[in-house]
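Just so you know, all these numbers are worked out from the coordinates, no wet-lab data involved. These figures come from a predicted structure and were not determined experimentally. Cβ atoms are built from the backbone, for glycine too; each structure is taken alone.
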Structure 1
Amino acid sequence: MDHPGPPQFIAVGDSLQLAPRDPDPEAEYEWTISEAPLASEASVGDEAVEQFVPDVPGRYTATLRTPSDRFDLTIRVFPSDRRPTGEGSGAGRSGMSGYSGMSGQSGSARPFESGGVSGSGSGSAALGQSSGDGEGRPRIRLDGEIVGDEAVITATVKTHPDSERDASELDVEFLLDDRDGVTESDVTIGDRELRIPLDAIGDEARVHAVAVGDSYSVADAVSVDRLGDEQIATDGGVAAADGGVAATGNFAVHRLNEPPQWGKEVTLYEIYVRGFAADDDEAETTFEALEKRLDYLEELGVDCLWLTPVLQHDGAPHGYNITDFLSIADDLGDREDYEAFVDAAHDRGMSILFDLVMNHSARDHPYFQDAYQNPASEYYDWYEWQDSGEPGTYFDWEFIANFDFTNLEVRQHLLQAVDTWAEVADGFRCDMAWAVPESFWKEMRERLKSKDPEFLLLDETIPYIADFHEGMFDIHFDTTLYFTLRQVGNGHQPAEAILDAVEGRKRSGFPDHAAFMLYLENHDETRYLVECGDEATKAAAGALFTLPGIPMLYGGQELGQRGKRDHLAWDHARDEIRSHYDNLIKLKENHPSLGQNGELLQINYEADDQDSVVAFGRKSDDGEYVVLLNFGEETTTVGIDKTVDATDLVSGDSVAAEDGLTVDDVVVVEVDE
């Protein structure tokens, strides 16, 4: 394929990784900056993968020459003072994700501060209080429809929550995708609209845009696709806003950054594969033992399973130190056993998320073993190296070594792994997404979505990064809400801080169509129950199932499990905790307003212990509800400014009190019309 992908939006001084796609490691590639503003002196080196750092604002064209072709990539560069500011704006931009600071640069690391100026939205400060200068990032959404003989692309823009600017004052900049053969002379561009004559479209025409104020937004994108005979809409056209597709006649418009609808509706469940069913002494393989637990998970009501890594590893039980990216771990079974488990899950209506580790290999990997202290090894350039001769890594982790993504063989090998495991999964949970170059994730997404638009991509990025919703991932770990729930549970913040945490998504620059995974714990974290106690745990669990997002349970959470990586203590399950989660899962199933797409409303409330209580509304076509959460140890009475049916939808009991509603931990009531 070779073409480096969609046009890019960055600021002066940011670093953008340029890389050919689906590269041939034996081929010769050459990058040049073929067009640039007159005042620019920016250039690139002579490697196949390069870092481009623009020095003046304007429009650049990076040209990639391959053995058989030439490809242009448009790069729109904004002044450095328009670099996104405020919370959610880590430094270093675009291709710099994935560089640990070692030799063999493969891009940046976990978002970091750089002189108080920021680049690619993280969530490190996203706790509802603005930080940094400027008004914060605006947001944009692109939609498209076929009108007569034109495709009409419309931009809807919103200002940052703290901005005093009106949305009408924001500019919109459109870029056409260099790969599609549609030029600016073919289209008509207005203030919020771009029109493409249908006869100018070959197979597809992709349009990208950002909103611009004091800074610029995460880009959004749509694709206008010419349909084959078997795809043509004959019923006058179909539109599905949430699904991101609108079809009319010979054309369909796809919203390229819209998460799959199914992924926004599930209840996720993480399985720590070497502990979840370790009590089964009769199963011949771990996958068989896991399969025998599927009936339990079906009865619990979860419908998407995230498995911790299942590939060959160095013996560490978590499985993240991989020694063979193309083979199932011997201690779990073989590929046939794994696929039998997946098929059994599918038979029960459950989807599977495969834990994809791309940043590193184990130091026990045979390629690393050959390369270590051996510069003559054919695999030496596969890894980052420190001046000391030790491999590049993060946090002094001693059992892994970072890959060097400037090496085309590394990229090709990892793309082979992507293709291999996408065949037997419904999505990827991408480990250490912040540590892998964005150019790789963008290539991976387009590669997967071209085959299966419903394939789900979930990023582990701590703190979260708004730009990772720009052509990379569908759903993001809500790291800000996770941290805030811990702080509230420990009594370090008032309960209402969780609403600020949700608002932090907008303050961080995430577009409204981004989706978030909500969680209290996982295999890396102390159990919430252990750290915060029973009462806070029940309230926090209520938050997972009533705030906008996709709730995730970590195996054993619903049982009252106390150890984070211990074998599950099935025989010591706490019925009270299990019953609580049963009620919450059913609540979410029965009331879609409480899910990802319901509107979150602020309401006025008073409580005996104001710091321990929060109340909020949820609303959609399904109805309007009030949610009350009490993180305190004592039952409290909460007064609200709404007229409601006092029947608690969680317990089924009346919670009416003389001065309001009685709340033990979680109460959800319906608003009377």
Structure 2
Amino acid sequence: MNLRKLAAVAVLALAGTMLAASPAHAANIAVNPGFESGLTGWTCTASSGAAVVSSPVHGGTKALQATPAGNDTARCQQTVSVKPSSAYTLSAWVRGGYVFLGATGTGGTDPSTWTSSPSAYAQLSTTFTTGASTTSVTVYVNGWYGQGTYQADDLVLDGAAGQGQPPAAPTGLTGTGNATTASLSWSASSGATGYNVYRNGTKVAVATGTTFSETPGTGTHSYQVSATNASGESARSGAVSVTVGTGQPQLPSVPSGLAATVSGTSVSLRWNASTGATAYNVYRNGTKVAAPTGTSYTDTPGAGTHTYQVSASNSAGESARSGQVSAVVSTAPPPGDLPKRVLVGYLHASFANGSGYIRMADVPNEWNVINLSFGEPTSVTSGDIRFTQCPVAECPNVESEAEFIAGIRAKQALGKKVLISIGGQNGQVQLSTTAARDKFVQSVGAIIDRYGLDGLDIDFEGHSLYLDNGDTNLANPTTPVIVNLISALKSLKARYGSKFVLTMAPETFFVQLGYQFYGPGPNGSADRRAASYLPVIHAMRNDLTLLHVQDYNSGPITGLDNQYHTMGTHDFHVAMTDMLLAGFPIAGNPNNVFPALRQDQVAIGLPAAPFAGNGFTTVSEVQKAFDCLAKGTNCGSYRPRGVYPNLRGLMTWSINWDKYNAFEFSRSHRAYLNGLG
């Protein structure tokens, strides 16, 4: 288990460069680089509140100011014509908590750099070379989630100017009106980086996408749209008339309170009525499956994990969709043949770690699952996993291999499961090639066969897992280390059959952080390891026996209440576990949801003693958390989305540290779990 403290701000770790002096420039080909002409030439995200201010400025009389909000990093950008195969230097003066500068579409490695300078302007600078066919790049500046207002000034793109043409005029403009709102949509124009919206001949807005809504007042209004890029503005589209006011229908409100209940093979949905609705649309896994007129619907979707949303409709159109809920329909018993409540412990089998060696035969009876720590690779990318018992020099009381195997058999005779745990703090495993994948399957299988083990625990930490740029589809990952791990686990499951026990012990950084961040993010500037366990868990959910996330060695994590929670308290465990059992939108995207796991698949991961890991939680606080989750009692300020009576149990690092701490963890919690029934 990794003993490093990981904070959510780690997703900001990337190569930033701060320069103290400004170099001479051959040419600045950016438009309105000092924002002296307002936002002319720039396109800013919708909720950024971007504006030009007169203080604080770096040079001249104006500077850009914008504020991140929600999932909007307050990006302002412009597309500039460039020459192919040419070198460019991009710089800007910025001020704020976290401010990023970069370029996309370079045809090579897109540069990005950042700094934190909340009280004074600091200069950012980076370079890039355009690709052989690149004729334009987009330069940008933005802040970061929850980091407050930033300023930018005196941006310079130093290099040869390219040739360009304005985009074509938009086509397909349509508009609808209701009691208060005019809504427009149009077809995208090739090469456009933004659009100007005109009402009754006057420009009223700049849009970055192909839709726009406003509340223009009662009456009939004429709208046109033009497309823009760094080379200029297109002609305006044809006009459409939109009538707003009395007599126009109002869209119904978005349905709220959507809940799903599984009974056998059926999923029953219920939601609150929407004002003005005459019917509803039910979506399963993003596809419309029904249009009931009431506020309930029963679906029979087949086995698997399914997500649902509901929208309301009337003659004015369809509302936005509700938040998602997930439902798991299972036709098979959970794998692993374990009791209803389990204690999972890691046994220092290959090292002592200062806590003393415990022979397999001496492992206390309280433990249901014993994870042998650790199998480690011969190199990070080899996939060749080896396990050896603790050397005599470190563990003088280590037993012989024959005695070790006999101890395993004795535990199995008592109904215990003994697994090989792969990874740990020092055992980084990157299955970046199919050869490494195949070696992993062969070598892990050899360990399981040699010792007669019941299965496998995945404890990949550090840089073992990550997501490449653009790998955003939870159900269809493309990053090789993810794809190959999933394939390897499926191969091992197929080899050993339904009794094969598969568990995972990721850190919160690799799972629950996904509520805020997923891989490198849309800008490619975040830590690409963020939430990278999610596609593996999702792919293996029907074969996964237990997921016991390490609720320790963690920085503050945002829960489903959109509040930060800090390790060491019962609220932290409730919030982290609730995310696994309720599901959550990945990076705030309601259309990309990590579905809930079954209750019997989830256990809470904890350190056995204060010296076993950061974030130790007392026995009483742990049991308060379990009460809250499993019984709905003893809750603190965080209230889970449901009650989870089949929550499986507790995991700890480690059996050895528990003995060192006079067996407080195993004896106290075994008695508690037994009392729950």
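Using the calculated result 0.97 for Rg/Rh (Cα atoms, Kirkwood Rh), pick out the matching structure from 1, 2. The read-out comes from structure 1. Sorting 1, 2 by distance in nm of label points 7 Å out along Cα→Cβ at positions 394 and 626 from high to low puts 1 first, with the largest value.
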